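Dropping the structures in below, format is structure tokens.
FYI, it's all coordinate maths here, none of it is from the lab. These numbers come from a predicted model, not from an experiment. Cβ atoms are built from the backbone, for glycine too; each structure is taken alone.
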Structure 1
Amino acid sequence: MKRNLTEISKELNRQSGFEGMPNVIFMTDRHAQPYPEHIISKLPKNSMVILRDYDDENRAELGRALGYICKANAIKFIVGGDFTLSLMLEADGVHLPETMISEAEHIRKERPEHFISAAVHNEEAIKRAFDFDIDTVLLGPVFPTHSHPETFDDPVRVIGPDQLAKMCRKYPIPIYALGGVNIDTIKQLGDTGAAGIAAIRGL
């Protein structure tokens, strides 16, 4: 029987040694996925949703609706780039862009129980995230992705599974593969140690 993306991701999670962490992370983007509620309703329990949609003028209302769906389905819900909004929505945590990693120190003091993830694009950023006691990182782009069209023409802009594996071995922090992950490319992640996958279009 052919396995789907979430089933393969669950196996990656088990192999990584970070069981208990989310298997799949869905990042909202209503330009790419206009109906995020449809995606969320199909996610397995122990998944996580990150509210992106930074330019949505009704972001708080969208977050409130999606947060309700996540709670009803036992899915972790966190807010991208806005600690105050995460508190207002009673979210499980916050997702920090790479440039905001240092803000984890303040967040930890204010809300020790808050789950904190961060976007990273290289080893230096992973080390910073680890030093700031961030719970998990989303490393990308691992594969060429339509979110960054230049990655299809310039291999240097893509991390690739080999580099991902090296970083997973070096840092004891859950690392999720982000960027271009789909039912075909996920097959290359089997021995990397990735804790799972993060995706927008792939789901």
Structure 2
Amino acid sequence: MTTLEMLQAQRRLLVRQRVRMMVNQYEVHVPGPDGESEAAMVAFAQQKRLAFREQVTIYTDDSKQKPLLSFKARQALDLGATYDVFDQFGNQIGLFRKDFGSSLLRSTWHLEQPQLGTVTGRERNQLVAILRRFVDGLDWLPYHFDFTNGDQPAFSVDKKWALRDRYVVDIADPWLDRRLVIAMAVALDALQGR
């Protein structure tokens, strides 16, 4: 079984942020037998803080020897930016974009994959969404995103209570490219405050 086949078979991924001074780092693991503990690392991302034009490469592990995917903003300083997602060879596999108008009160993202259409994700809790926007210092509040394709669940990203940001990603759609899911999960943490 190839790495991509193993990744595509996953129904749950665990994402954890590493705390570093000048960069955001993210580890993506498959879950252990209990579904909650971290087993093998399947992806590692590093994002420079305050980058003028967002570009993130996600590797197969923290040695950063083998790229798995990358995403890059089409334009610098765009509030409703579109991010193209590429495989390890530089071929586009999809994109995601923030819906700026809908995100004023409740963050909304659109993820597109060829032959699958548009998957839309929104913050689950309207009250938490509003509090995070208008009350300073509430960045620690957990948030949850539900992504759907029409009325069908595609995947969800649940931020857990922890000293470091930790997310549980549950994937319902078997056709959804797990690399796009990983890109979106990392972006939700790295880009959410922008």
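Of structures 1, 2, the largest value of relative contact order in percent (Cα under 8 Å, 6 or more apart) belongs to 1. If helix-only ellipticity at 222 nm (-39500 (n - 2.57) for each DSSP H run of 4 or more, over all residues; to 500) computes to -9500, which of 1, 2 did it come from? Label of the source structure: 1.
Structures 1, 2 were shown, and distance in nm of label points 7 Å out along Cα→Cβ at positions 32 and 168 at 2.0 was computed from 1.
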